[in-house]
1. Ranked on volume of the Cα convex hull per residue in Å³, which label among 1, 2 comes first with the largest value?
2. Looking at structures 1, 2, which one was mean count of other Cβ atoms within 10 Å over residues 116-123 calculated from, given that it came out as 19.8?
3. If FRET efficiency 1/(1 + (r/R0)^6) of positions 108 and 188 (r between Cβ atoms, R0 = 25 Å, to 0.05) comes out at 1.00 when worked out from the coordinates, which of 1, 2 was used?
4. Using the calculated result -14500 for helix-only ellipticity at 222 nm (-39500 (n - 2.57) for each DSSP H run of 4 or more, over all residues; to 500), pick out the matching structure from 1, 2.
Structure 1
Amino acid sequence: MLLTIDIGNTQIAAGLFIEAELCAHWRLASDRDRTEDETWIMMQSICRAHGFAIEQSQGIVISSVVPDMTASFEKMARKYLHQEPVTVSHALDLGIKIIYSNPDHVGADRICNAVGGVAKYGCPLIVVDLGTATTFDVVSQNSDYLGGIIAPGIETSAAILHQRAARLPRVELRFPDKAIGHSTETSIQSGLMFGAVAMIDGMIARIEKELGCKTQTVATGGLARVIISELKSVHTFDPYLTLEGLRLIYERNRKDTKIRPGTHPA
């Protein structure tokens, strides 16, 4: 059994794989102050609620964009599972080549999306991940990760709008009936939701123009489910693409992860 963990700025997505099958998955709020002991209790309880014993994990792989939380999960793996986790970075064997001015600056979740997307859908490929940020990751016909686009996420935009404009309320993130809003609430919803759709469709058109070819396109992330029906340029919705990418990276980089008795890594 493999434990996969994707640590984001807002949420943690985790899953349990038995061979290539995702048998359980869940989301948690990200908490930078959580210790490895608290992390262990939380993960152990959730696994048990899904009918699995986390102690049976034979491997653990971590993707993270929050360094403090990376350390907490790594310490948990060593202390309680007695395993050295595989932590995703550009330095691992990924099966794709990263063409980026500084590969260290490519988020681990974006690497996972690209790896999972190429394996499942082929290339050239664009992966759109709708989370705290809306990111676009572009992989060429030759399986080269070229880079992409980072834009504010829908929830992030909504929160900033509410914070910076005292009279603008928080709104439910759903599509209004029409683009022209007839109230403050529906006007904000139109701007956020239809605006996100127009941005995504427009950016994909620009990327394909730069590449000079049509691409496979897939959307993932917490908010993809909300807007996928309105997108004209995205072919597929894959809610667990990041976890699948984590599994594939682990399989390419797996080794003896058991920590021998009497050793106490930091």
Structure 2
Amino acid sequence: MLKTQRGEHVWLETQPDHGQIAGYLAAHWGNDQFRSAGNYAKVADSGRLRSETVFAIAEHDNGWWEWEATPDLSDRDSLPMGLGEVLKFQQAGMDRWRNGLRRFPRNPYANLLISHHAYWLYAARALPDPDPAFTHPLFWKGSPEKIYPGSREEPLNFIAELERLQSEWTETLCADPATIDWVAPDHLLPHARLLQLCDGMSLALCSALIPAKSGETKGLGEDEFELHDVPRSSWNDRVTLRIMPRGNRVT
């Protein structure tokens, strides 16, 4: 649950609903400067690849469905626990990813992208030198340890588990002539990054988790913030975007 409190008012947004907003953003991503999903490199059926990518982005937090149906309540306010309160339970968080990655057995590319999302979140916490191009907007100013507290041993084991699953999905995709190109870095890397970026933009709209570029973070779409390593025409063409609010979006 995304929980944002301002004075006596509390905004609650479920993780699956936040994921759907990320999917809407992905579906509308692209203009004369930024290529849309499925079009970062040549592929036989870009429309199908785009649809599978948007689906993955919209469903990246589907592992929360069961928890959101009967959420744990906070001792502090008797409301559903916010994300920061829930993530302190490391193993339960990994089990949610496992549930989500079993949800769509007919969508290996979607599973591959969602698993990359989980991988880079835990890599920032556990690996000694994670690729900075996959730093999530959550960690732009903060420390991963604040969001994912606990030891590094369990995340490292989970990362190894994700790598095994990714090998299986990659093998499945490579066995099909229609999807073999999808796992090439020219496609996979910008799509994995696009998932992170749409996730970050949705979190900025639904919560106060994405840090403002300067000053106090207000959240709910009111902050100016930055997105780094945004693919433009290809994975090798990446830029930084400044996201600026237009008016007061809180109603």
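Please treat every number below as a calculation from the coordinates, not as lab data. These figures come from a predicted structure and were not determined experimentally. Cβ atoms are built from the backbone, for glycine too; each structure is taken alone.
1. 1
2. This value belongs to structure 1.
3. Traced to structure 2.
4. Traced to structure 2.
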